[in-house]
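Only the coordinates and a few stated rules stand behind these numbers; no lab work does. Here the structure is a predicted model, which means the values were calculated and not measured.
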Structure P
């Protein structure tokens with residue numbers, strides 16, 4: 001859970017909202033966890049991705065694949081067993097990954113949403 005906590009805290013540091021962690025380990029061979037969050041702008045999406053990458057490198061873990069960074073509406077970061085989706089609000093609503101993976105148990109992040 002150290003890696004999940006590092007990712008969630010890195011996203012929270014950059015004010016990502018609605019951070020969800022889904023345990024997909026029993027549903028697919030894609031990985032063990034999806035981390036999904038919402039950002040309000042392209043710069044915020046990139047800042048979150050940059051911060052996750054930096055904090056993960058600090059604990060010795062490198063991203064194996066990253067896509068969508070240039071576009072900035074949805075950055076996918078693959079850490080082999082953890083897949084991170086950093087999305088703008090409209091993109092997250094459109095693709096509704098949580099609904100597609102509705103059978104996946106949610107993991108409590110400890111992050112409280114501010115109104």
Structure Q
């Protein structure tokens with residue numbers, strides 16, 4: 001299974017495969033039709049507390065990534081997502097993050113690929 005990451009504001013493409021929104025909040029100004037999201041497992045996104053902590057400033061991405069991996073390890077949502085993605089050749093995680101490789105989407109992708 002190959003997992004790509006795109007911003008939700010980018011146009012969907014035919015080769016995106018299964019498009020999964022990996023943010024806890026729906027992106028502002030984007031309709032469900034335009035987003036073309038097949039799944040939105042909110043419970044796999046970072047908790048509100050972790051997201052607010054990270055965006056409050058002064059915390060590096062590596063600290064955020066470590067805490068998010070801890071959340072994924074402690075819960076069942078990540079394992080459930082892994083099961084639901086099995087059998088899909090192409091998956092695109094969709095996020096609002098401006099830097100997709102320094103986002104929860106990249107941490108989640110790497111966490112799933114390491115399993």
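A few comments on the model shown:
- Structure (P, Q) behind the derived value 18, 16, 5 of semi-axes √(5λ) of the Cα gyration tensor in Å, for residues 64-103 alone: P
- Here relative contact order in percent (Cα under 8 Å, 6 or more apart) is compared for structures P, Q. The highest value is that of Q.
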